[in-house]
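Some structures to go through are shown next.
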Structure P
Amino acid sequence: MEKLQSVEQFEQLKNEERTMFMFSADWCPDCRVIEPFLPGLEADYPEYTFIYVDRDDFIDVCQQLDVFGIPSFIAFNNGEEVGRFVSKDRKTKEEIEGFINGLDA
């Protein structure tokens with residue numbers, strides 16, 4: 001999964017087709033639990049560009065988007081937010097797949 005490098009890159013990527021931002025942090029134990037199946041998710045949903053956003057590096061972006069819990073996922077399509085799976089709870093592969101399958105992007 002590509003790692004976000006700048007706020008400018010975030011703005012560019014959210015204006016592209018089908019971008020999925022995953023908000024996480026190195027210290028987050030619930031984020032580590034989902035790491036093993038993330039490559040499979042990327043492979044199963046090639047229509048999305050998956051971008052890892054380190055919460056600590058991009059706290060302003062998190063505040064702007066009201067992301068207070070991690071791991072969290074926000075999907076954009078052509079500049080519009082089309083879905084979010086944001087909570088403080090641990091996520092399962094099935095829950096994340098259900099979220100992506102429910103997107104209208």
Structure Q
Amino acid sequence: MTSYLDPVILARAQFAFPVSFHFIFPAFSIGLASYLMVLEALWLTTGRGVYANLYRYWIKIFAVVFGARKLRALEDENVKLKKLLGEAMLDNAILKDVAAKNV
């Protein structure tokens with residue numbers, strides 16, 4: 001009998017959670033952008049207010065998804081910059097140590 005706390009099952013669940021987000025959100029944002037384009041075109045060609053209201057509603061959701069994606073990119077860039085700063089500080093400390101021994 002397999003336990004629910006089996007390490008393999010837990011590892012698969014841990015992997016499935018972020019993968020599901022990476023699978024759903026790009027497709028959702030690409031589809032939503034196309035849907036917004038259609039709504040705006042319908043609104044401009046027909047002049048019906050229902051399309052304008054739908055467009056305004058969905059543009060807010062698109063902005064949240066787009067903002068979350070940009071936030072993730074900024075977090076990744078921040079991690080890279082911290083790593084570079086740490087490496088530069090380590091190089092600086094090594095150079096100071098070597099310079100102090102040579103004096």
Structure R
Amino acid sequence: MGAWGHGPFENDGAGHFLAEIRHGDFTLGGEWAFEDPDYLEADGGQIAVPLAALVRVTHGELATPEEVDAASVEAFAAQLNPERLEWITAQFERTLSDGEASEL
């Protein structure tokens with residue numbers, strides 16, 4: 001049974017994402033879930049939403065989720081640059097666009 005909630009970190013995809021952040025295994029650059037330029041599957045959306053939320057955490061706009069510590073968030077923040085922030089924003093907007101472009 002999957003985990004679902006209303007918050008950006010409350011689903012299976014977000015849980016896996018946060019585990020990668022916590023263990024230092026996540027790196028921007030392996031965006032396999034976003035390869036199809038025409039349609040975003042649920043797997044991609046389940047990563048895009050917590051990814052965008054974690055960017056907000058790095059800017060002090062959201063609280064750090066319980067599943068990660070400040071050092072993990074800092075390591076994630078070190079991977080961010082203007083191009084990556086633009087890409088994250090685009091994927092988040094794509095997730096919320098419409099049923100023709102996004103499963104979520």
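Identify the structure, out of P, Q, R, from whose coordinates helix-only ellipticity at 222 nm (-39500 (n - 2.57) for each DSSP H run of 4 or more, over all residues; to 500) was calculated to give -34000.
Attributed to the structure labelled Q.
4.0 is what came out when distance in nm of label points 7 Å out along Cα→Cβ at positions 37 and 85 was calculated for one structure; which of P, Q, R is it?
It was calculated from structure Q.
Can you spot which of P, Q, R the value 3.5 was calculated from, given it is distance in nm of label points 7 Å out along Cα→Cβ at positions 45 and 69?
Value 3.5 for distance in nm of label points 7 Å out along Cα→Cβ at positions 45 and 69 corresponds to R out of P, Q, R.
Computing Cα extents along the principal axes in Å gives 82, 54, 14 for which of P, Q, R?
Q
Throughout, read-outs are computed from the coordinates displayed, never taken from laboratory work. All of these numbers come straight from a predicted model, not from anything done at the bench. Cβ atoms are built from the backbone, for glycine too; each structure is taken alone.
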